[in-house]
Each structure stands twice: as C-alpha cells, then as structure tokens.
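S.K.: There are structures below to look over.
Here, each number is a calculation from the coordinates, and none is a lab measurement. This structure is a prediction, so every number in the text was calculated from the model and none was measured. Cβ atoms are built from the backbone, for glycine too; each structure is taken alone.
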Structure P
Amino acid sequence: MKIKELFALTGIPVFIASLCCLAPVVLVALGISTIAAGASLTNVLDGQYRWAFNLVAIVSLVISMIYYFRRKGVCTLDQVKKHRNEIINKTLLVIIVGYVSYYLFFDIFLTYVGHLLKIW
C-alpha cells in the first residue's frame, strides 16, 4: 500500500472525527461567529456529541476500506479467504495511521490553533 493510498483512506475519516472542534475554529476564523459563540459551540460539540463524530468517522473508514478492497478485486468470500493476510495487515495499518493522524490533527494541531484564536 502506497503512502498516497494510505492517507487517501484515512484523510476523510480523520477530518470527520475532527469536525467537532474544527467547525467552530473555522467559523471564528472566517468571521462568521464570535469567539464566545465558537467556544460555546466547541463545548457542546466536543462534550456531548464527540462520540457521534467518532462513530461517523469509524463508519466512513470501514466504507473506504470496503471500496478499496473492491477496487483491488476482492469481492467474494473466497477472494477474502485467499487474501486474508493482506486484508488484515492493511486494515491494521489503516487503523494505526488513522488513529495517529487523528491524534496529531485533533489533539495537537487544533489545540494550538484554538489557543491562537483564544477559544480554549
């Protein structure tokens, strides 16, 4: 699996999972919202609905993996059995890269951007 394919598979799910805190930052940066409203929205989205964003991200990751393997020609159960090790290895790699990317983007990048905008 190439690096480009790996980040193409994990990019959208990481972005979806980070929308709970990214959306208020973008609204404040564009001048659509005040800092107080952005902070309030962040508290609601990150506190009460973070699980929903993570769930949607996991579902989108599963869907992207299904499409990836379908494009590679793994469509039947016999082909899944034949390529079992490849599927397991690539799935574990995608999960690890997705989690690390989520941590780097959500916990590090957005925290620093939030501190720069004085939201948190």
Structure Q
Amino acid sequence: MKRDMDLARAILLQVEKSDDLKDWVKITVDGHSEEQISYHIKLLDQANLIEATDCSSADGLSWKATSLTWHGHEFLDAARNETFWNKAKSYLKGKGIEITFDTIKTALTKIIKEQIE
C-alpha cells in the first residue's frame, strides 16, 4: 500500500481533536477504507508521531490511535495550516523531491520562516 501524506495529516488532525486519553480515537476519512487508515496509523506510530495499539488479528490489519506524541504535536503545528501544507507539497514536487515526513517538515519550516521574516 502506498503512503498518503494527506491521509496521515488528516489522521493526526483527528487524533489531536480527541480529548479522551483513555480510549482509542475513532478515525474516519472520506474516500479511505478502514484498512488504509489502519495502515497509516501504523506508519504514524512507527514514525513516533502518535501512540497506537496493534489490534490486528487473522481478520486483518487493525491499528488504533490513542494520542499524539511530542513529535506528532511538533509536526502538526507546522502542518496544520492548509495553505502552508499545499505550498510545501508543491515546492517539493516542483523540485522533484519525494514527500516524506522529514522533507515536508523541512519545507513547512522554510515556508513558515519566510512568513516570519
């Protein structure tokens, strides 16, 4: 399955909105299956952006998000603004650079810094 950075961002935004720290966050994203969402929750957990639990079974992949990590908050603070997010993606695509968590955060930081200066 291919990684979808827009889906990852949407998951982070939904996890952030949750105030319940005792339960899993119910995540739905239009146009994406439960399997796609679960896979991206797994990736976000592996990237140390969220805390999640592997509830997978013989029935299939099932990862459940519980909260953002410090790194998740930092990434989301840079990625929250839709305009900056789209500019960063366009910038990277225009340079022929793959969109990874590190490259998108670097591009977002550059765009934000330009706004400050």
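S.K.: Taking distance in nm of label points 7 Å out along Cα→Cβ at positions 64 and 88 as the quantity of interest, name the structure among P, Q where it is greatest.
M.R.: Going through P, Q one by one, distance in nm of label points 7 Å out along Cα→Cβ at positions 64 and 88 is largest in Q.
S.K.: Can you tell which of P, Q yields 2.5 when distance in nm of label points 7 Å out along Cα→Cβ at positions 24 and 48 is derived from it? If you can, show how the numbers build up before the last one.
M.R.: Values: P: 1.3; Q: 2.5.
The correct label is Q.
S.K.: Using FRET efficiency 1/(1 + (r/R0)^6) of positions 32 and 72 (r between Cβ atoms, R0 = 41 Å, to 0.05), single out the structure from P, Q with the greatest value.
M.R.: Numbers: P: 0.45; Q: 1.00.
Going through P, Q one by one, FRET efficiency 1/(1 + (r/R0)^6) of positions 32 and 72 (r between Cβ atoms, R0 = 41 Å, to 0.05) is largest in Q.
S.K.: FRET efficiency 1/(1 + (r/R0)^6) of positions 16 and 40 (r between Cβ atoms, R0 = 25 Å, to 0.05) computed as 0.70: which structure among P, Q? Numbers along the way, then the final one.
M.R.: On the way: P: 0.70; Q: 0.95.
Attributed to the structure labelled P.
S.K.: Now a separate question. For which of P, Q does Cα extents along the principal axes in Å, calculated from the coordinates, equal 49, 30, 23?
M.R.: Working: P: 56, 24, 20; Q: 49, 30, 23.
Computing Cα extents along the principal axes in Å on every structure in P, Q gives 49, 30, 23 only for Q.
S.K.: Given a value of 43 for relative contact order in percent (Cα under 8 Å, 6 or more apart), point me to the structure among P, Q it was derived from.
M.R.: Values: P: 43; Q: 22.
Source structure for this number: P.
S.K.: helix-only ellipticity at 222 nm (-39500 (n - 2.57) for each DSSP H run of 4 or more, over all residues; to 500) was computed and gave -26000; which structure, P, Q, did it come from? Write out the running numbers ahead of the final one.
M.R.: Details: P: -26000; Q: -17500.
Traced to structure P.
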